[in-house]
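Take a look at the structures listed below.
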Structure P
Amino acid sequence: MNALLADLLQVLRLERLELDLFRGESRDPGHRRVFGGQVLGQALAAAYATIQGRDVHSLHAYFLRAGDPDHPIIYEVDRSRDGTSFSSRRVVAIQHGEQIFHMSASFQVVEQGIDRHGDMPHAPDPDSLPDMAVALEEMRQRVPDRPQPLVNPQLPFEFRPAVMPDPRGEVLREPHMKIWLRAIDPLPDDEVLHRTLLAYASDYYLLGTAGMDGRLSFSRKDVQVASVDHAMWFHRPVRVDDWLLYVMDSPTASGSRGFSRGSIFSRDGRLVASTAQEGLIRRRPQTGG
């Protein structure tokens with residue numbers, strides 16, 4: 001298995017300290033704070049460790065403080081309720097004696113019922129598209145002054161942009177992106193693992209979509225960006241080692257906050273998950289000399 005993906009699986013493999021208390025390793029993605037998707041995935045893994053025979057169908061999380069990548073994170077799970085069909089869990093992430101994150105998640109037994117979903121938007125075949133790092137570098141060269149999402153080429157997932165805003169066109173009222181994604185290598189047949197990995201990957205580019213507004217005409221080094229919350233709904237079984245289309249848009253920004261929403265489709269057009277996120281996007285205060 002690819003070393004980056006194998007390391008991610010290790011990060012999501014928590015150490016059980018007590019019945020409902022877990023410890024997870026941390027990684028530095030390159031900006032000296034823990035990637036939000038890591039905390040999200042580990043918190044979901046901790047909640048799943050207290051569940052039997054049920055799948056997560058929704059989660060709602062808040063990022064309270066930046067995580068320290070040099071130290072592990074402790075996850076405390078509260079078994080809020082186990083009903084006939086649904087189970088509810090609340091997970092608190094602690095580091096250096098302080099809460100850095102909390103999440104509520106709901107799990108459900110598998111049931112049969114109405115099965116419908118909207119159509120997947122048209123997108124070019126992922127095999128015909130360039131890697132995200134290549135696409136963004138081309139954009140930077142054409143319009144170096146326009147904000148663009150950050151990209152790290154060393155990732156356990158492949159990302160290929162299907163549609164991105166035209167950097168030479170007018171400022172879009174609603175910034176949007178379509179990105180194909182998949183794990184870099186095949187994975188075991190484990191629905192818990194695939195949903196946990198999808199939660200991890202869902203944090204990529206979502207807030208970045210809100211930040212692609214060309215009205216943010218100042219340099220990226222002058223912009224402060226941080227996730228505030230993250231919500232996710234799992235609609236159907238999913239495999240993250242096959243191509244998934246992540247369709248994102250940002251319908252509003254105000255009060256130094258940007259809001260983004262996303263729909264994740266399987267390659268055959270099934271809507272497998274939905275996401276929403278709000279984050280801080282503001283200009284850093286200018287310091288005079």
Structure Q
Amino acid sequence: MHPRDADALIGMAAVYEHMGRLEDAETNLKHAIGLRPDYWDGYRALAEFYDRQKRVEDSILQYRRIIELTPDNPEAYSDLGVQYLQLPDSRSATAAEAAFQKSIELAPNYQAYANLGWLYIERKRYSDAAAATLKALALNDKDWRVWANLDLAYTWLKDDAGVRFAREKALPLLEHYAAVNPREAPVESMLSMLYAEKQEREKALARARAALVLAPDDPSILADVAETYDDLGDRRRAIQFARHSLEKGYTLSDLEQRPALEAVLADPDFQPRDPR
């Protein structure tokens with residue numbers, strides 16, 4: 001490797017990261033930036049490295065540097081917004097919203113609209129969430145996760161027709177995805193919920209069992225299974241799985257973010273033991 005070849009350094013950093021030599025990977029990426037400090041691709045490689053290492057604030061600094069170098073770069077603003085989404089404070093949520101909106105202002109794009117829709121769901125701005133998500137789907141309607149987000153927004157809005165529309169679009173996409181990626185617990189549990197809503201009991205329970213085999217201690221999967229059982233009319237099992245999700249790390253607030261569990265949480269037999 002030529003010591004002054006920035007692209008080679010970035011490539012070698014990827015090799016080091018794969019080997020678990022994270023310090024060497026970071027050093028190579030910084031060296032690459034030092035060789036071409038006005039070239040934004042090196043900063044992007046470092047930002048993505050920090051993202052994979054869950055070093056969110058370090059990643060944000062790199063995306064800010066990219067924006068300094070390329071202020072008309074919609075992808076950089078969208079990526080910056082994604083990093084802000086990973087921070088829990090309200091100021092970061094505001095910064096994420098501004099980043100996504102700037103990305104859209106520069107060039108209306110699927111990623112920014114989809115992420116903005118999810119941000120609005122988290123902030124309980126459900127009408128705005130539905131509007132942004134529909135704009136994302138107008139640009140790309142092939143991702144079941146974005147249809148699921150639209151489903152969630154419409155559920156909170158109590159728009160039954162919208163919910164049916166979103167689920168009808170999500171189900172075939174999800175079934176296709178599951179056929180190609182057969183060992184993803186969130187996919188199995190999402191299918192279980194969609195089948196349960198359609199009262200396809202055997203399909204729903206088969207998918208729920210598959211999800212639990214793949215991720216028996218994942219609180220999100222356990223909450224999904226709780227939704228499945230409640231839709232199938234088995235409130236006792238739904239309560240059991242909702243409680244189990246709390247035992248495995250969910251908070252009561254997490255469960256309250258799921259409109260399909262409102263009746264479970266209101267049931268007198270549900271007595272959560274939330275350590276938080």
Using FRET efficiency 1/(1 + (r/R0)^6) of positions 162 and 210 (r between Cβ atoms, R0 = 25 Å, to 0.05) for the comparison, can you identify which of P, Q gives the largest number?
P
The value 23.9 for mean count of other Cβ atoms within 10 Å over residues 74-81 was derived from one model only; which of P, Q is it?
Q
Ranked by mean count of other Cβ atoms within 10 Å over residues 178-185, the structure on top of P, Q with the greatest value is P
If distance in nm of label points 7 Å out along Cα→Cβ at positions 82 and 114 is calculated from each of P, Q, which structure is the one that comes out at 0.9?
Q
Of the structures labelled P, Q, one was used to calculate Kirkwood radius over Cα pairs in Å, giving 20.7. Name it.
Q
Upon calculation of distance in nm of label points 7 Å out along Cα→Cβ at positions 50 and 242 from the atomic coordinates, which of the structures P, Q produces 4.1?
Q
On relative contact order in percent (Cα under 8 Å, 6 or more apart), which of the structures labelled P, Q is highest?
P
Given structures P, Q, which gives the highest value for distance in nm of label points 7 Å out along Cα→Cβ at positions 18 and 266?
Q
Using helix-only ellipticity at 222 nm (-39500 (n - 2.57) for each DSSP H run of 4 or more, over all residues; to 500) as the calculated read-out, with -5000 as its value, let me know the right label among P, Q.
P
Starting from the value 17.8: which structure in P, Q was mean count of other Cβ atoms within 10 Å over residues 10-17 calculated from?
Q
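Just so you know, all these numbers are worked out from the coordinates, no wet-lab data involved. Since the model is a prediction, treat every value here as computed from it, not as a measurement. Cβ atoms are built from the backbone, for glycine too; each structure is taken alone.
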